[in-house]
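Visitor: I've put the structures underneath this note.
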Structure P
């Protein structure tokens, strides 16, 4: 009996299968390498109606927008700054600001918010009772779409309506994590329990956090509308505000030293929320004029501040 068994050559079909497996492995390796080097991305979805009502109630004791002024720009930047600390290895896609307007026509305040960098204003309608209509559906549509297309890995949702539960579930189904942020309620809760149950994490901002961004308007004489910016007189020019920004930067550099500058520079063009509020307060004291509600002047203030800081850094 001949014990000499010769190995048979692999068939053409087997060779094709092995080649296909090898190509698949190479593709998977490239995909995994790409995923490993792709930074995480987060976005914030802000129900402005909820923010106005909750912050106004907490700080000013009223939900009536006509009775107080909300520094939307400052609050948005504070939210961005907080997200940066929570998601240090993630980049911001943008902040979506959802509000209501009659016939979906931007108010002057909404136009100022829309001009902010990294912010997109999305408008629903206002009915005869000043109630928002269509805002929740806009939030659901954007949140689900971005999660489905893998445009975000984390979603910050600032709101409290139970109608948002389905959007949270859909986004999570596509692999995104949803983080619910809220504003402290004066009593009870201002966010629906089913929404609290569904999200991946929760965070609540207290009175001390919200207080710098809400200013109660003084009652205007003879029933006139209150002054929108909370101060009389002619607003300063952009150049004047830019100069004051540089002036405050120079003073703080002298007081706080080079290490403070080193900590600030990586965040350019954003300032930490606490520093931004300090800058605003200091500038208003020097100018003797409120900059709240003047998004263009607030940007000029930061431009002047950063120009001086970066020149010294």
Structure Q
């Protein structure tokens, strides 16, 4: 089986394990986390239909990729896979202004400058959008089950091992009649939203990758996200984070249960009061909240 070995160099500081474990996406299919290595694997479908298997790990200051494929990879394929993994790990992002605020605040915030801040995400906005929908109004176990079902039912298989599959493309979902999709996906009320999103992308009505354009003001992007059926305020805030915008917080039970006891001494604050806790972090609000939880777990 042809195997390619690729390397990527992150913008320092970078901590591979914290990056992949910073967000639960790394255990959602088709991702598979190996904590011992540490590394992760996933099957990836390329634009021409080719399906490859990736293994990603750290090698000193670099990130290594082993790519298994049925046929030899072209240079264009290799470059695309480098870009996708760099996107997943946010290797090219600059967190220097986030670290400056953390240093000024002292402990425990100063620990962030050791390479915390990057949050693992999917290689495409489509996958992130669908997985975000799968997190609404459900326990984490249900989200994992639904993601696994989508991959198993409609993901493109890796030819040397047909049990390993990629995340389904919007074209694969849109091609399934809705009633059949609804019956087999097990998504509950989310099924029409995921199916409609796939059809809008396939029909050329929506280009989700365009949401990565940093020139779009965050407020405009937030409104665009809310205009998609199935994306409410919490989901939109989560997607903004996945798109690299950290200036808006999503209010859910996790946020409430963390911030309430920590900052309000048993008092029942309003949602507005709770969301204001991280205002002085400006464009980095989401990361300040998320990694404050992370630091507490590490203590």
Structure R
């Protein structure tokens, strides 16, 4: 019996094979796969209307028309760049599969995106936030451990919620983090995070599901299941309000603050790159722009000959 993808035609079948490849072999997250799917379905609709029922029929000229249409439709440069990246990855997969000789999307250049400096909290603001969870209240120990660990290890919220008991090595002050593309790294568990995590683990309710202790989620919800990304976002919103910082941060802001504060204190950028799990040093360098802009601001305010 033919699959639904094959019934829809060669284009849709190729898209489904590509998405399976990205999920199974490249470790793409559900959110990434969802974005790829949306981008490629939009491409399919355009190419079919342009007389290309199969993805292998597309030329660089036709794909340029697609890119021009995105610009004309008012898509943001970052969105256009993402869609073109999806297209390039799709056709690179097609080369490996053999349904296209050369990648027709390769010559297309992505629009330049203005680099926004990442938002971060000051040291004083971080201290206020980390002190916000009350250890005597329900969930207070857990929430403090979450915030301390995110700031200490610089992990993404999706990485945090996948941490199991077996990933913690509190004796040596490290935690194994599973990052993008299934890349693993070790984060540092500082003394404050160490104490907060130990306090939470001592008070954590017994797991109702049993099973292997090593694979039990470190951070759990009220029902004993693994805490969700949305759950972390909600608890952060609550404690930001308590700290008088409502609207000033997202879970990713703690990661930005981690990197910015390390570089401010003189940490080596390659060490920060490794701690963040960035594949390219270029990605980490955005934080040097943050520290440079702060130095320039301080110079303008303090130097008698600045103006």
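Every read-out reported here was derived from the displayed coordinates using simple, explicitly stated rules and does not represent laboratory data. Not measured: the values here are computed from a predicted model. Cβ atoms are built from the backbone, for glycine too; each structure is taken alone.
Visitor: Assuming -15000 is helix-only ellipticity at 222 nm (-39500 (n - 2.57) for each DSSP H run of 4 or more, over all residues; to 500) as calculated from a single structure, say which of P, Q, R it is. Provide the component values of the computation, followed by the final result.
Guide: On the way: P: -15000; Q: -13000; R: -17000.
Source structure: P.
Visitor: A value of 23.6, 64 was computed for Rg and Dmax of the Cα atoms in Å, for residues 98-137 alone; which of P, Q, R is the source structure? Kindly include the intermediate steps, with their values, before the conclusion.
Guide: Values: P: 10.2, 32; Q: 15.2, 38; R: 23.6, 64.
Attributed to the structure labelled R.
Visitor: A value of 1.5 was derived for distance in nm of label points 7 Å out along Cα→Cβ at positions 50 and 194; which structure in P, Q, R was it taken from? Could the numbers behind the result be given before it?
Guide: On the way: P: 1.5; Q: 2.9; R: 5.8.
Of the structures listed, the value fits P.
Visitor: Additional query: Assign the value 1.5, calculated as distance in nm of label points 7 Å out along Cα→Cβ at positions 18 and 258, to the correct structure from P, Q, R.
Guide: Working: P: 6.4; Q: 1.5; R: 3.2.
So the calculation was done on Q.
Visitor: A value of 31, 25, 17 was computed for semi-axes √(5λ) of the Cα gyration tensor in Å; which of P, Q, R is the source structure? Numbers along the way, then the final one.
Guide: Working: P: 49, 28, 16; Q: 31, 25, 17; R: 41, 28, 17.
Structure of origin is Q.
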